[in-house]
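Following this line, the structures themselves.
None of the figures in this text is laboratory data; all of them are computed from the coordinates on show. Being a predicted model, the structure only gives us computed values, none of them experimental. Cβ atoms are built from the backbone, for glycine too; each structure is taken alone.
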Structure I
Amino acid sequence: MKFAVLVFPGSNCDIDCYKAVEDTIGQEVDYVWHTATDLSGYDAILVPGGFSYGDYLRCGAIAQFAPVMNEVVKAAEAGKFILGICNGFQILTEAGLLPGALLRNSGMKFICRQTPLEVVNNKTAFTSQYGQGEIINIPIAHGEGNYYCDDATLAQLEANNQIVFRYAGDDHNPNGSLKNIAGISNARGNVVGMMPHPERAVDQLLGSEDGKRMFTSILNAWREQHGAAVNG
């Protein structure tokens, strides 16, 4: 399996994503610059966190126009696995690959801390190794993670089981996100965006290894698609 880690001017979690793939599942992984015009050689695409283009206009608003995003759209349409983390989630919403928008945190401050998440949907390629309703510990680091969508979109997300993660309980909603939403998928389930950082939770030395199973889930889903044995 081969991963692409996109790199925009201002990305700062690209190395974290690269190392997470390399260290947790030992698969091929490349950094891919925002000017790239071909992603056909990759099975999964990681859109990392950071401050693409300095977060000018809105987070992800400029990155959506980068040449590589045309290829991300094609990859999504082809059913490849795409994971947007933090700024990557913001980019995917701006590009129309995921519904809704990320607003300023309700407290108007940047927040960086460990956060409990509930696994709402463990039927995706990204979450199959988690238990339904399991509480996991994944760090956040954002100033604009307040997920919002209109009522019709929310009803669609709930009806299609597209809410993948919620912040665990009202007391733990760090940013005012609608219905405690921390991560969602597209209707097909091959594109996921989330504000928390699983790539920063792949070893106990980092405070949690609960993010590791996201990467092993992706690898297993790819193996199943290709008829290979799943080794866990």
Structure II
Amino acid sequence: MRVVFVHGACVRDGSWWWHRTADLLRERGVSSVAPPLPSCGETGVPGGADGPGLPEDVAAVRQVLRDGDEPTVVVAHSYGGIVTAEAAAGVGSVRHLLLVSSYLPEIGQSLSEFGNGGPAPFLDVDPDAGTFGVRPELLVGTFLQDCDPEVRADAADHLARQSVRVTAAPVGAAAWQQVPSTYLVCAEDRGTPARLQREFARRAGSVVELDAGHHPFLSRPAAVRDLVLSL
């Protein structure tokens, strides 16, 4: 078995965000990989109005999923659920989807349809550049309040400006309709409140709740490892 971790919006270096759980999985003989998302500028082309968008993110993740036929669990975090919905569709090696504080879009649905019509207060949108990102001063209080000081100190170095057009791009498939899925509700999440997560989770096959913030794979890595192994 292997795990493919698809990170959320406005960050880069998915392997850093995933590393605490990845290390624990490796001790149990489970490998994992975190594909770079082009819309976050991770493949050499900056995000922006003319930069990579959702189709490029989908293609990057789909390529990794198709590399080999080992049974795979996809762990999709936040915006990563939008990417995974299309990228994992029809890939035979994908056996389970674990959605962490994430979105499960229907075919034709976009990320913006999960909001209230405007940007969240913790986001900074630059319409001229065509990018958006997390306000650094709100990073810890919104997303990392339950993480160790070491993680909090390093996290800002792994933020990214992302192409804002990913928010309006519709998905062309809904893998969660085809593949067994589990939704992990992060009950202490201040970015995506638990009440919203529970609404999103209605589309998943099963639901698990954890007293954790937006990044449980950093704050509660052993719990996330155990959940992955149980799948």
Structure III
Amino acid sequence: MTDATDTAVSAEGLTRVFGVRKALDCVDFALPVGGFLSIFGPNGAGKTTLLRALTTLQAPSSGTARVLGLDVVRDAVELRSHIGLISHNPLLYPDLSAEENLVFFSDMYGVEDVSGRVRDLLDAVELSHRRFDLVRTFSRGMLQRLSIARALLHRPEVLFLDEPYSGLDPHAMDILDSLIAQIRHEHTFVMVSHDLAKGLELCTHALILAKGKVARYDEKAYIDDTTFAAEYRSVVGLGVA
């Protein structure tokens, strides 16, 4: 599925224009298979637009992006079966139970042994005791935990996370940390985050966006956390609120 250089996610000249504003402006990067990319930037920097482009939800105005060697525009339908997305919107049906939601999405993805997979994931996110409860009765943290289970159902090769820790209570954050640690070796990750400490703790690569441009992209091995934080703070002043 990947190209000859084993690049999992890449962008070349990726640009997205809304009217006269460039939300993304010639973004370039390449993330290897098994990597963990943390994307930082102030509000309005283009982080979510980049994630939406990489997950086929928003076509770029120009440039190209590939995930697992597949073009995000030309190969969008095929690509969606290989990626998972955890975002602010849990992408769940509120009038279905937790189990019914996971069974529904399992059927969509052609998951084998649906009952076993659903049971294992509900156990992993500690929601087995609420499996028959309607999702509309869930707290924010429970919704996020169930959305994580939804995203993992089909064992995607690449997981995209848009502020996954936002709104989570400490226990839910611990569950997410544990899940990421358990599956780290099986996936490539791309995460948007405002939390520098958490993002740098998890990543193998870090990217700072400012006004749609890449202000810095580097491997974690070449990043000094203190210097990086100072650089990020200087970039935040360039962002659009």
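When distance in nm of label points 7 Å out along Cα→Cβ at positions 15 and 103 is calculated for each of structures I, II, III, structure III gives the greatest result.
Thinking of I, II, III, which structure, once Cα extents along the principal axes in Å, for residues 23-86 alone is computed, gives back 32, 27, 22? List each step's numbers first, then the result.
Numbers: I: 36, 26, 18; II: 42, 22, 21; III: 32, 27, 22.
Answer for the origin of the read-out: III.
Where does the value 24 come from, among I, II, III, when relative contact order in percent (Cα under 8 Å, 6 or more apart) is the thing being computed? The read-out comes from structure II. When distance in nm of label points 7 Å out along Cα→Cβ at positions 7 and 151 is calculated for each of structures I, II, III, structure I comes out greatest.
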